[in-house]
Structure P
Amino acid sequence: MKVRLAGPLLLLAGLLGFVTLPAPARPVARKLSRTALEDKIRGGWAGQMIGVAFGAPTEFQYLGRINEGELKWSPDRIENALHQDDLYVEMTFAQVMDRSGLEATCEQYGEALRDTKYSLWHANAAARRNLSHGIKAPQSGEPKNNIHANDIDFQIESDFIGLMCPGLPQASNQFAERVGHVMSYGDGVYGGMFFGAMYAEAFFENDPRKVVESALKAIPKKSGYARVIRDVLAWHVENPWDWRRTWKLLDERWNRDDVCPEGALAPMNIDASLNGAYVVIGLLYGGGDFARTLEITTRCGMDSDCNPSSAAGILGVILGFQKIPTPYKSGLAQIGDSKFDYSNYSFKSIVQSTLSRAEKNIHKAGGTVTAAEITVPVQAPKAPALEQWHSGVPLARLELEAWGWKGNWGNGIQKNDWRSWKVKESSSAGSEATFTFSGTGVAISGTMNQEGGRADVYLDGKEVATIDAWVPERTFDDDYWHVTGLPSRKHSVRIVVRGDADGRSMGRKLSLERAVIYQGR
């Protein structure tokens, strides 16, 4: 009788530490059929279109509160996606890549944004204003020139980058570095890197939480953005079935101190990290269910069209186009060849353009593409060096009644599609506006348009800057001038209207709105 002791003895030796068993081999590559790759890219674009059309009716209507109203959908609503800025703006940058190649520079992306004709707001508008005045990218997105640098703009335009980087978060970050700094800085760029990395991981991972956790490694741990997302992940563990509880905790901790002069000390918050957290809430609590992900992300409020657009786009990659529920995608058949506003792309052509760029990125990373299959080398997320900026905590909104006025100033009313507001206007050289404040920073808001003039700014008696209130058409910016990092004490500001203007201006008008006072953290 023979007794075989090798197996038990090996086991005992391993337990006693005599033998080190080899660790399981790590995969060196990930594979998808080429059909699946195209289906996931199509699902990502379809998800964006569905999400933005789903949330559009409530955009910035629910500020600091959950939307508990009825949410409706009909397939014909998908047509609205063709007119949405968070889709056609990203196509501007995709066009740069298709025209100039994947090595296009930050300056080239900036030139493309400068020459666009569509309406822009916040960081995008400030960037176009800077670019139009000769401040090139990446300086167009730097905080000294763009107080909106932490706003949501690049985040909502970064989806196309992740869609062309399947399983390649490092490649995604490289593109985001160049595109994002046209209009953003620090957390404003990290929002786009985080979103791009979520898309990249979604090609190979079906668990939304793992997608989020992986993408978080693509941005610096010490960034403000990363801290917000880590909190949401922790609260999801504590409250796995109650997204409203997580929303409330997020609101209490992070929905404050918005730098944006429009959102400072106001219910609106267009900060990238807060709105990015709403996307994460939708993905985590949606649990892979398309309809529920749309609903939760939209109900979180604030930018309630852009946020479900990205959440549904990421989930659209996880599921693939074929598995998106038919009621949401059925309307696409009728508009598949229709062009997005201000763009040469249709839904069908942007999918093919993205597929082509994805294949180039796979080859560049050392992978392979055949008619049947793609092979992508495993690429771990890698965070860039930390860059951060914050103007300080908003202390007060100093309205015009608290200012001093000298010279020829008149009362005026400015308005847009959403609101109207009072201004003090002057085109008379030598007219002055003055105020004092205590703090470490200030932002002066005023109306910019095609009739804008110029004024000199004096801080504590010293001339420090020139306001230029001319902007190209459809550029909605109100940042006349801002400064941060001042000594924490009382300061004086004097604004003196000049008699000249940009050569493209049709007037000499200055229209002052208010000042926001900040105190360093």
Structure Q
Amino acid sequence: MRYTVDFQPIGRRGQCPADESLLEAAHRLGVELVSLCGAKGTCARCKVQVVDGEVSPPTKGEEEALSPQELKDGYRLACQTYPRSDCRLHVPSASLTAPQRTQVDGLEVPVTPDPPVFHDHPELLTQSRNDRRLGMALDVGTTKLAAYIVDLDSGRTIASSGGMNPQISHGEDVIARLVYARESPAHAQRLHDTVVEALNGLAAEACADIGAEPQEVLEAVAVGNTAMHHLLLNLPVERLAVSPFTPAVEEAMDVPAADIGLRIAPGAYLHTLPNIAGFVGADHVAMLLATGVTRSTHTVLALDIGTNTEVSLVKDSRASCVSCASGPAFEGAHIKFGMRAAPGAIERLEIDGDAVRYQTIGGASPVGICGSGILDALSQLYRNGIVNSRGRMGEYTRVRDADGQREFVLVNEEERGGQPAITITQGDVRQLQLAKGAIRTGIDVLLRSAGCAETELDEVVIAGAFGSYIDIDSATLIGMLPPLSADRFRQVGNAAGTGARLALISRDKRNEAAAIADSVRYVELSTYPDFMKAFVHATRIGQD
């Protein structure tokens, strides 16, 4: 007997024999579900939700791995479940490997297209030689850049491209780049030129995918943290780099795109969303706009996790925010075998006694470990007692001394055909403690300043490239996130990019972004009472 199985939102469907598990069918049809345990049902990473149709009853292992509510809602482990009729499945993004998760992640926010450019610069429409009217949204991150080409009439995103921010060669974090920019006007210009050329390249790449030219783009919207915003617009950054870290400009801006070097339609403008403070910029405004959390009547925590992590708390319809210098450790920097999410990167792992089970991106031979795998590694080291709450690595089968420090061997030399082993070192653990400590400190300070307990949080929204990939169980186990039930967390992908697209196609959304920036109260972490004490405490691994 064969049944049709439909995997959504990936958009893959095909025939599945009654004796073939949903996991086997998924892999055969190109749906890249995570599976670490060899389909034994012990890792619980291959969750799917049965939306329509009949499947085999839950196994004892599933009843142990899944909560009663998850089972009631139709969640199953794909490796333990077999079709009993035609069925439609929803695949949560957390169950997918990184490349496919990138394809399906991100918010789709319904909005009636009413592009500001149609009202403010209608002369551009008459100059356009094509029926197709295009706009471009840009997310200018400290580490990564993204460009989205949008059909302004339908509001639909029709092409996208992404890459690394080449400014990283002049400093990994915003402070380093601000210091570099302040050294001379030539340095500031170099940072500006570097990122603009990269954005022009992404625009050309995305347009080429749809047979268009960047000169067809009638307007662009850019978001980024305050430093990236200022460097993009060639604004002075002197006051941003020193306390009290004051932006030169906070309000939204419209500048001729050609003035900053963007090669789009002649006469086109670049719109930038407003900034909130020195280290909370237009990208966070865009994330809040896309997720709608500032309109919520519930108590909501919203994080945009990256090299700089911004956190907002909405309680009693009032919003406050902080910025945390979380650093690039969770993106692979300063980690001995850290790397970006590329083929061969270990993205999921589990320690089981003397064995390490892992999954790499693309199923390729392991060459390093990316952010989600790094977080899993710290969680698994702590869960198995290999590192204690202070981060000290103890004795264990796979722990050895090398180059004056201890390290845990994930993939040994023999498994790698004589190449160096892939390890997590004691130094790596320290870097991860600093990163997770910064994020948790920001959360704790916001909660304390609002007189709010963790248990009062109705929802935790997690955005950003790294935030899309993390395993919530791993993040809560190490104490990076509050210890709440899984159903209170929502991962929303690159919500900053979504917010930029909304501002591109809707006058109402552009006005809403301005209102958000005006209403959010900024809390300066460094001047908060007992900040250092809170940070030191937050670097401990685990929950108190």
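Observations on the model:
- Identity of the structure behind 5.6 (criterion: distance in nm of label points 7 Å out along Cα→Cβ at positions 289 and 505, calculated), options P, Q: P
- If distance in nm of label points 7 Å out along Cα→Cβ at positions 65 and 497 is computed and equals 4.0, the structure in P, Q: P
- Looking across P, Q, the calculation of helix-only ellipticity at 222 nm (-39500 (n - 2.57) for each DSSP H run of 4 or more, over all residues; to 500) that yields -12000 traces back to P.
- With Cα extents along the principal axes in Å derived as 113, 56, 46, matching label from P, Q: P
- FRET efficiency 1/(1 + (r/R0)^6) of positions 409 and 513 (r between Cβ atoms, R0 = 35 Å, to 0.05) derived as 0.15 - corresponding label from P, Q: Q
- Structure responsible for -0.81, -1.26, with log10 I(q)/I(0) by the Debye sum over Cα atoms at q = 0.11, 0.16 Å⁻¹, for residues 145-432 alone calculated and labels P, Q on offer: Q
- Among P, Q, structure where relative contact order in percent (Cα under 8 Å, 6 or more apart) as derived comes to 20: P
- Given 226 for volume of the Cα convex hull per residue in Å³, for residues 353-480 alone, calculated: source structure among P, Q: P
Only the coordinates and a few stated rules stand behind these numbers; no lab work does. Quick caveat, the model's predicted, so the values are computed rather than measured. Cβ atoms are built from the backbone, for glycine too; each structure is taken alone.
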